[in-house]
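Novice: In the part that follows, the structures are each spelled out as structure tokens.
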Structure P
Amino acid sequence: MSKPKHENSVEFVVYGDHALFSDILTRPGSEKTSYRIPTFEALKGILHSIYWKPTIVWYVDSVRVMKKISTERKGIRPIGYSGGNDLCYYTYLTDVEYQVKAHFEWNDNRPELMQDRNENKHHNIAKRMIKAGGRRDVFLGTRECVAYVEPCVFGEGEGAFDNTGELPFGLMLHGITYADEAVLPEDKGLLTVRLWNPVMKDGVIEFIRPEECTIKRHIRSMEIKPFGKEHKNFTGLEEFVGGDEFELD
């Protein structure tokens, strides 16, 4: 059963030649292996490249895997700051395409940005940025995996995993909760890593919300970066009394 559609939902397709959603178990040895499906955090990063403001928090509702899952192993020479000529092997996903459905909510940890809570403004800008391909460069997991974004209608078109039933992927990374987006009291002021057990049903993965992840670990304390006009890093929407002018950050 699909999740209800939010009034500020956005839907888009993201595709590219390669993707690398790094399995956290393979990173310590400098040899990266991609998960078979994108993580909540990776898709949220794509949304940040499309459009982000500290006033809002993006929530990925669903992802639909449009093409068959295939991998390719490549020899990579990482940047070696201590000299040497190391060779590492990365396992990438190849020829990937995903339909994504997401929505945003207000960041309750940012009361100083209440004046910027204009839902229509943020929603319309986000949709325009999807049509434009994003505000910043879009990547599928890592910077070398360049991606492209276009508007779509979630569920339309033929997918490689339509009518295939359920496919579990085991324990994998869900995402990272930063201090300024923490919802639960026990996560406040901390950097938290979340894990979950995703199941794909007929090609669609319904993501649980970050606060619904029961498998998590607090990594370290984390301060919330202040935003505001006095810090010269955010002005939001300021209307001048007695005039028609306004200022956007």
Structure Q
Amino acid sequence: MGIRMYGEPIRLSVDKADSVRLSGSFSNPALWSSEFPNRYKVDVTLEKEGKIQHQITEIFGFRTVDLRPGDGFYVNNVKIRFKGVDRHTHWPTSGRTSNRTISLNDVLLIKEMNMNSVRMSHYPPDKHFLEICDSLGLFVLDELTAWQYPPYETKVGTKLVKELVTCDVNHPCIVIWDNGNEGGFNFDLLPLYGQYDIQKRPVIHPWLEEKNTTTFHYMSYGVGTHLYFEGNKVFFPIVFVQTS
């Protein structure tokens, strides 16, 4: 899907404010989803006495996300099933060094395998990876870096959550935040996600059973089938496959 543009300009006077919020009402926009990744472009310009002082452009999408307890995960009020993989930023010939072409190849491979989602296991991805997930339609679980014990101390974690959310917040592909991974959980950081994310996307803790979700890793077949068929929580199974 292409990038769409419509709507009248939104203007707001700024008077020595640290931050302001622009808001508007738009009728029947084309929604973003993994099947139809419709996006829009917004130009934000700061002017003083008729002269442009600063200007940025963002590409974003209209969509809703909703984790409904005892039911499932909904995007645009449509129940979805995540089919995806965990991903590390790694390439055989360049190691941890990535680029836009590598990100594109990864997303295309995931889509070719009939998957619709990817989890950023252990750390947030490059900006170009999220841009490609936006454009091709791939749900993303974006993750705070912390892994295993001990988790980030609150002072450090507070800065990192702010950087994570404010950096990635406008990507429609991101539908869930992961507050750490496999034991690296600092629950004091939870309020910060909602503070910086106007969409109030759900926050989970991979490898943990919580009030409304279960994210057990590497469970046995019997445990997995029990949670899937008889459980009353939204289930995010993660399995480890070893080949020889």
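Novice: Which structure, out of P, Q, was log10 I(q)/I(0) by the Debye sum over Cα atoms at q = 0.16, 0.19, 0.21, 0.29 Å⁻¹, for residues 64-127 alone derived from, given a value of -0.76, -0.80, -0.88, -1.21? The partial results should precede the final answer.
Specialist: Numbers: P: -0.76, -0.80, -0.88, -1.21; Q: -0.66, -0.83, -0.94, -1.26.
Comparing all candidates, it corresponds to P.
Novice: Check the numbers for relative contact order in percent (Cα under 8 Å, 6 or more apart) across P, Q and tell me which is largest.
Specialist: Working: P: 23; Q: 15.
Looking at the calculated values, the largest one is P.
Novice: Which of the displayed structures (P, Q) returns the greatest value of distance in nm of label points 7 Å out along Cα→Cβ at positions 168 and 184 on calculation? Each step should come with its number before you reach the end.
Specialist: Details: P: 2.1; Q: 1.2.
With respect to distance in nm of label points 7 Å out along Cα→Cβ at positions 168 and 184, the highest-scoring structure among P, Q is P.
Novice: Any idea which of P, Q comes out highest on distance in nm of label points 7 Å out along Cα→Cβ at positions 40 and 216?
Specialist: Working: P: 0.8; Q: 4.3.
When distance in nm of label points 7 Å out along Cα→Cβ at positions 40 and 216 is calculated for P, Q, structure Q comes out on top.
Novice: Could you tell me which structure in P, Q was used to calculate helix-only ellipticity at 222 nm (-39500 (n - 2.57) for each DSSP H run of 4 or more, over all residues; to 500) as -3000? Mind showing how you got there, number by number?
Specialist: Values: P: -3000; Q: -7000.
Traced to structure P.
Novice: A further question on this structure: Can you rank P, Q by mean count of other Cβ atoms within 10 Å over residues 48-55 and just name the one with the largest value? Don't jump to the answer; show the numbers that get you there.
Specialist: On the way: P: 20.4; Q: 7.9.
Greatest value across P, Q: structure P.
Novice: For mean projected area of the Cα convex hull in nm², for residues 24-111 alone, find whichever of P, Q sits highest and give me its label.
Specialist: Of structures P, Q, the maximum of mean projected area of the Cα convex hull in nm², for residues 24-111 alone occurs in Q.
Novice: Continuing with the same structure: The value 158 for volume of the Cα convex hull per residue in Å³ was derived from one model only; which of P, Q is it? Walk me through the intermediate numbers first.
Specialist: Working: P: 158; Q: 167.
The read-out was computed on structure P.
Just so you know, all these numbers are worked out from the coordinates, no wet-lab data involved. Nothing here was measured: the structure is a model prediction, and the numbers come from that model. Cβ atoms are built from the backbone, for glycine too; each structure is taken alone.
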